[in-house]
Structure formats: structure tokens, C-alpha cells
Structure 1
Amino acid sequence: MLRPRIIPSLLVHDGGLVKTVNFKNPKYVGDPINAVKIFNEKVVDELAIFDIDASVLGKEPNYKLIENLALQSRMPLCYGGGVKTVEQAQRIFGLGIEKIALSSVVSQNPDIIMEIANKVGSQSVIAVLDIKKKLLGGYEVYIHNGKKATGKDPIKFVEELQSLGVGEIIINSIDQDGVMKGYDLNLINKIREKISVPLTVLGGAGSLEDIKKVIDTHGVIGVAAGSLFVFKGKYKAVLINYPNKAEKENLFK
């Protein structure tokens, strides 16, 4: 039976693991390789790793880091950051990554989804939409770490991406990022109504109850979190954590 996936989301900046708030002020929280080793021991469903420098700086993906992450990981890995071509994607898959997440390039060249999916299969191609509320209502897709507005309405854009063969969509709320006060349930509802491909939601988890609320409402869905799985307690001490078997069972009740 299919179950919701609980997915830690890790951000890489200057080679280190960081956490942001509203996509700003990255705080160093450790070494990404060590984090992967710890998550291995915690039997994580899947791990998402995003290099937040590559696209902004126009860099190639960090293939050495990707290779090291894949070699250490005993769980499915989703990687995003700097991928602009089919050739780059194929090289990354060759290193042992199961899914590639495309963000900025998807808004600039949506057809890249079809091109990569034709080579490796739709199930391995993920679109990440960083989304922000508009002042007068509605939502808009942003790129380059939330610095550049695209003018795209995510509710309409997800339908286009689905028609191009995307295998999964991750929606990431810029407004909720790192705030730890819960997911944007209104945004999730609107996107959920428009697509049939797997959906993963990110941005806002402050407790396992926040995750449970999404699962109770939407059933089989990917629920990702950053701060929740790298911080502990009200003072946000750095501690890699993940729900144990009993805690996960409670989320699915």
C-alpha cells in the first residue's frame, strides 16, 4: 500500500549545509555528507538536496559533491541545483541520483522537462516551484532563491508542467520557509486540485502535527521539511532528527 513520504530537505550553500528563513540569511548547520550518514541510520523515506548557489551563480552542478552524497546514501536521493541540460541530467543520474529537481530552468525553458523525461523517464524528473503570495491576493512563482519574480501563476503553471511529462511537483512556500508555523494549506489545496502526478509540499513544518495535518487532509502525498529535521527545541539547537517508526505510524492514522 502506498504511504505518504516524509522527506528531509537539505540546502547546500558554499559547500556546507544551511537553513534559511524566507529564503534569506542562510545559517550554517553542518556538513551535508555527515547529515546523509545520520539520516541513513534513521531509515529516511527519501532525501532531497538542493544546491542553492548553482543556478544563481550560473555554475555547473557540483558533480563531486553529488557523487559523494550518492555513494554515502542508502535512501533514494533527489538532487536539484544548476541543471540546465539533458547532458547534465544524464551525468547526475549516472552518479547514482534517483531524481533530478528542476527549478529556475523550468520557468525559463519548460520544454526541458520533456527532453529529460524522454531520456530517463518521467518518474525521475521533478519540478520545484518556489511560490510567494502576492500583495493583492493569489500566488506567483519565483526563481533564483526567491529573488526574481516570473509572473507565472503556479496554479496554471502546474497544469502546463504536467502536460510536458513532469513526474512529480514540489511546491515550496517562500512565505513559510523556516518560520516553522505550519504549511500553506490553502496553496496545497489549490495545487492538489489541478494535478494528478505526485505532489510534495515544503515550507513551514514546525512539528510532526503540521505534517499530520497535511496527510490527514490529502492522504498519499510527499511532506518535506527542513528546519524540523535539523533543529531541536525552541532555541533551535542543531540536531539531525527524524520520526521513529512509532511516530511515523501515528502520522498515518
Structure 2
Amino acid sequence: MQRYFLQEDSWKANNVSIEDEDAHHIINVMRSKINDEIICCHPNGKAARCRLLSFENNRVIGSIIEWLDSNKESPIKVTIAQGLPKGDKFELVLQKGTELGAWGFIPFQAERSVVNWDKRKTEKKVKRYARIVKEASEQSERNFIPFVQKPVSLSKLIADSKTYTIKLVAYENEAKQATYQSLATELKKLKSGDSLLVCIGPEGGFSDKEINTLKANDFVPVRFGPRILRTETAALYLLSSISYHFEELGC
């Protein structure tokens, strides 16, 4: 059943009002008919099964049939801080990371990031990113849409990191050491409801200065397995590991 995320003002008593792109999708893409059913998600994370009542001027009205008792969110709120990569790699991280349960994404300008966005490019990209995570949330039947921040500096990222339960940095040199800090060790410190911020470098990795600064601000360097991962793979490795550990093993 198709899922749509609606803003607070779209909910009126026992009805929902759907407009713009979502209404277009219902009418012209899905070719839905009166009395067809969809799932509508409220900003508070609750989802309702709704019946379509009318199509008026690219506006769809539906009635709430029942509220669903279904939670597809990860028990750990994981935020991916991604050093800006080249090309469309960040879009892959957003799409697949949303499917794998990420709570949010913070792109940051690392020393070795090749790209450098101006204000105009940033605004355009952030709008596109919001659409990517919304569509991925609908496809994967999430209860919430992950947040995507505008790109920040590493110093701003560190300043905003104080509220997280645990902070990690994926550090490729850890994978090369005979003695290393494992991801598994850090995951054992987490419990349901905790928050995790994971900092991942761009293609060239972190500079020594960046690593030292992150360590000085309570980011724990860990390895993601014995192999060196591409920047767009690291977040997906982490999220898959968390899903297996907390959702499948039930640790």
C-alpha cells in the first residue's frame, strides 16, 4: 500500500488533505480511484490507513479508517556526518542510508573534500536531498523522514555534537592495526533510545589534524572491518551492522 508523509496542517479531524506532488502521484502516477486505500504518516511518527474520498483541483481528500500500530524505526538514532564526496555519492548514502534506518544526515566540508558548494548550489542540492530521503522513507515504510542538514564545517559539527550518547569516527588506519578499536565494542555500550553520531571522511580520508581534533572532542576512532571501504560504503556498513545487532539479534 502506497505511503505518504503529510504535514501537520494536512490533518483535519478524521480527514486528510493531500496536495502538490503527492496529490499528483496519487492521481496521475498511481491512477488511484475513489475508495482506494493509502497509508498516511503524521509528523509525530504515527501512521493511518486512509480511504480516498475525492479528487478536486489536484487535491486529494481521504478519511482515516484506522491508526496503525507499526514502528519501523531503528532503536538507535543514528546520524551520519558525511565528508562531502564527489559526484552523486552522497545521494547514494542518503537513499540507502534512509532504507537502512538512519535518523539524519549532516554533510560537512572536510579538508580533503574535492567539492565546495556555493550558496546557490547548496539550496538546490538540499531540496533534492529532501526529496530523496522522503521517497526512500515511503518506499521502505519508515515512520519518520530523516533530516538532512545544510553542509557545515568540521568545527560546527563538533560544536553541535554534544548531545549524542556516543560519537565515532570511521578511521581507515584502525583497519591496519594489529590492536584496534572495534565497532562491536562501541555498539555494546548503546541501548534502545540512545543516539549515535558517526563521522565519515571523504574519498581522501581525514587529515591527521582532523583526526586529532575529533579525538580531542570525544569521537572514538573505530574500524569498519578489516578492509578499507569507499566513503559511500562506510555509512551503509555501519547502518547494516546496527540493524543486525539491535533489530535481528535483539541485543
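Annotations for the structure displayed:
- Ranking 1, 2 by FRET efficiency 1/(1 + (r/R0)^6) of positions 134 and 166 (r between Cβ atoms, R0 = 25 Å, to 0.05), the structure that comes out highest: 1
- Structures 1, 2 were shown, and distance in nm of label points 7 Å out along Cα→Cβ at positions 6 and 230 at 1.9 was computed from 1.
- Structure (1, 2) behind the derived value 0.80 of FRET efficiency 1/(1 + (r/R0)^6) of positions 70 and 222 (r between Cβ atoms, R0 = 25 Å, to 0.05): 1
- Origin of the value 3.3, where distance in nm of label points 7 Å out along Cα→Cβ at positions 62 and 118 was derived from one of 1, 2: 1
- With Cα extents along the principal axes in Å derived as 43, 42, 40, matching label from 1, 2: 1
- With distance in nm of label points 7 Å out along Cα→Cβ at positions 158 and 190 computed over the structures 1, 2, the top value is the one for 2, the highest of the group.
- FRET efficiency 1/(1 + (r/R0)^6) of positions 78 and 182 (r between Cβ atoms, R0 = 25 Å, to 0.05) from the coordinates reads 0.90; which among 1, 2: 2
Bear in mind these aren't lab numbers, they're just calculated from the coordinates by the rules spelled out. Remember, it's a predicted structure, so these values are computed and weren't measured experimentally. Cβ atoms are built from the backbone, for glycine too; each structure is taken alone.
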